[in-house]
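Participant: Structures given as structure tokens follow.
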Structure 1
Amino acid sequence: MQKPPQKNPWWAPDRHADRRPFLLARGRIQAAIRRWFEAQGFIEVDPAALQISPGNEIHLHAFATELVAPDGARQRLYLHTSPEFACKKLLAAGETRIFTFAPAFRNRERGALHHPAFTMLEWYRANEPYAALMDDCAALLRLAAEAADTATLTHGARSADPFAPPERLTLAEAFQRFAGIDLLATLDGETADSGALANAAAATGIKLAPDDTWGDIFSRVLVEKIEPNIGNGRALLLTEYPAAQAALARRSAADPRVAERFELYACGVELANAFGELTDTREQRRRLEAEMAEKQRIYGERYPLDEDFLAALARMPPASGAALGFDRLVMLATGASHIEQVVWAPMPA
């Protein structure tokens with residue numbers, strides 16, 4: 001795990017003086033993004049962080065706590081890993097364009113690009129095309145660069161032009177280009193051929209474990225072969241994720257093997273994750289239960305489903321939504337090397 005640039009406390013005057021330019025830029029970027037969303041008719045919302053379910057993705061780990069009622073009754077609750085469930089309930093309630101700068105919390109994550117408590121910028125468009133989110137992402141890169149008074153996004157030795165239209169590449173194209181793997185050939189509807197993907201991945205030199213699932217192998221190829229080669233020079237939108245890797249997204253009408261999901265990368269850093277939102281309650285329940293069964297297999301734990309969220313899906317209009325790591329965006333716009341340089345009051349290491 002990479003340590004923060006300095007070991008003295010973040011509140012030490014000399015360290016704060018070093019961080020202060022990044023933090024002031026953070027404020028300018030946040031203000032510019034707020035103005036942009038409000039000019040487009042979005043409403044800023046503040047979802048509560050304390051939830052019945054923190055989210056149901058396999059590899060996300062939550063902070064748990066306990067609610068004690070006045071009568072002494074106790075209930076286990078969680079800090080959310082993102083405000084997604086709450087935002088979708090607001091869409092069900094009738095909101096059509098919303099955004100939030102939400103505190104989010106993820107356990108087992110700490111490093112140059114990860115902090116246990118961070119800020120998630122999420123926004124949703126009801127009854128609007130999924131592709132609109134791609135245009136939003138391009139606009140946010142420009143806004144961040146302008147507010148930080150820079151012409152280049154940087155991270156380490158990598159850079160990207162925030163004013164150039166992001167490149168668009170499907171996962172299938174990326175696997176073929178950077179790993180020589182025919183990804184879609186390993187998929188047949190809802191069936192994934194882990195053996196075929198394992199053989200193809202091993203041929204590229206990727207080391208695999210005997211119990212790796214198709215999803216495990218997919219992630220290894222993505223991290224080792226794809227991510228180091230994308231988002232350099234200009235940002236990239238990695239599109240058409242396999243449906244098995246998009247539990248909250250609707251399937252593509254053109255090819256049911258893939259879903260309406262994309263991720264935004266710049267300088268090799270994943271910045272945003274976006275979906276054409278799934279609104280089929282029965283299908284969503286099935287997928288979340290499958291995610292939690294796999295989490296139980298791997299980590300020996302699972303989180304409850306939010307029944308209120310599943311009920312809200314029945315009333316939710318067709319919508320698209322995106323989640324962007326705001327701290328990471330500030331890092332790239334300011335040239336900060338570690339996330340704790342752009343967080344006002346980071347947790348002690």
Structure 2
Amino acid sequence: MSQLPQESGLPPLDADTLLKLYREMLLIRRVEELAAKAYTMRKILGFCHLYIGQESVAVGAAGATKDDYWITAYREHGHALAKGMTARDVMAELFGKATGASRGLGGSMHLFDPDVDFMGGYGIVGAHPPLATGVGWAIKQRKENRVCLCFYGDGGSNQGAFFEALCLAQLYKLPVVFICENNAYAMGTSIERSSFLTDMSRRADGVGMMRDQFHGFDVVEVRERVGRAAKYAREGNGPVLLEIATYRYRGHSMSDPAKYRSKTEVADIKENSDCLLLAENRLRKDFGITDEKFAELRASVDEEAQDSWDFAEASPDPSIDTLYDHVYAP
């Protein structure tokens with residue numbers, strides 16, 4: 001059986017590259033923290049699923065596949081920002097404003113931006129992997145030198161449509177990288193209580209698909225490992241399933257108090273595996289980045305995040321005339 005490449009072929013990691021990745025992770029966290037605040041103030045309505053704690057997965061993947069297609073589930077604010085959408089576009093959509101990425105018609109679970117090939121977040125668990133397979137088919141038919149990254153959760157690994165998507169992707173050797181962001185809890189149910197098989201990468205075995213499994217707290221490792229999978233798929237070898245172990249700090253959504261896990265468990269992850277702390281320590285140790293540089297960067301991120309809030313709050317609501325736009329064909 002063939003193996004994934006031993007190297008991704010990505011440019012070597014230098015201080016500027018890692019600083020950029022660190023800044024992107026920090027921006028996602030700041031925007032999500034403001035989204036949480038806005039939700040409690042009822043500026044954001046409906047469902048709101050925060051990405052806090054998982055930032056290294058999206059940002060590391062973007063470091064390897066920024067120019068490829070992405071499609072994901074409903075916890076997608078971080079993916080959208082990592083892929084290239086602006087904080088203004090994201091926050092205005094969360095606020096339901098006409099200036100948002102989906103013109104205020106999609107909200108938290110339905111960000112979308114074809115300009116950066118972000119093919120959307122989808123609210124039905126496990127229902128979007130078939131769309132990723134379709135994107136992979138289009139890539140192959142167009143002979144594009146690209147891949148489609150499909151992000152989903154451990155809960156989505158148990159859905160029927162997910163298995164169908166894997167079967168066809170492997171049958172036709174489509175350039176898709178399926179990424180299971182295993183944050184250990186499908187809504188409020190631990191993985192041990194929802195699946196006999198807890199190694200989610202082994203879902204690939206049933207269709208003979210290449211797979212890999214690793215922890216996703218280190219953005220540098222995510223960048224490299226996703227890069228290897230993308231290289232394999234891009235070269236026409238077929239799809240890859242990656243299981244990336246991660247952890248969300250907040251509940252499943254803003255309405256979830258997350259009482260099904262202990263405070264000690266969450267505190268341990270924050271203290272020992274936080275992606276921002278790991279990246280910061282590497283920047284200090286390997287590249288000599290100073291406190292002054294970090295303070296400057298944090299101030300820049302805080303300003304950008306606050307600007308997104310101010311922009312969203314000042315933006316107009318969608319016109320009632322747009323109520324049925326994009327619902328029915330002309």
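Participant: Just checking, which of 1, 2 has the largest value of distance in nm of label points 7 Å out along Cα→Cβ at positions 134 and 158?
Facilitator: The structure with the largest value is 2.
Participant: Going by mean count of other Cβ atoms within 10 Å over residues 262-269, which of structures 1, 2 comes out largest? Can you show the working numbers first?
Facilitator: On the way: 1: 24.4; 2: 11.4.
Between 1, 2, the highest calculated value is found for 1.
Participant: Tell me which of 1, 2 gives 13.3, 43 when you compute Rg and Dmax of the Cα atoms in Å, for residues 118-213 alone. Working shown, then result.
Facilitator: Values: 1: 18.7, 50; 2: 13.3, 43.
For Rg and Dmax of the Cα atoms in Å, for residues 118-213 alone, the value 13.3, 43 is produced by structure 2.
Participant: With helix-only ellipticity at 222 nm (-39500 (n - 2.57) for each DSSP H run of 4 or more, over all residues; to 500) derived from the coordinates and found to be -10500, which of 1, 2 does the value describe?
Facilitator: Details: 1: -10500; 2: -14000.
Among 1, 2, the structure yielding -10500 for helix-only ellipticity at 222 nm (-39500 (n - 2.57) for each DSSP H run of 4 or more, over all residues; to 500) is 1.
Throughout, read-outs are computed from the coordinates displayed, never taken from laboratory work. Bear in mind the structure is a predicted one, so any value in this text is a computation, not a measurement. Cβ atoms are built from the backbone, for glycine too; each structure is taken alone.
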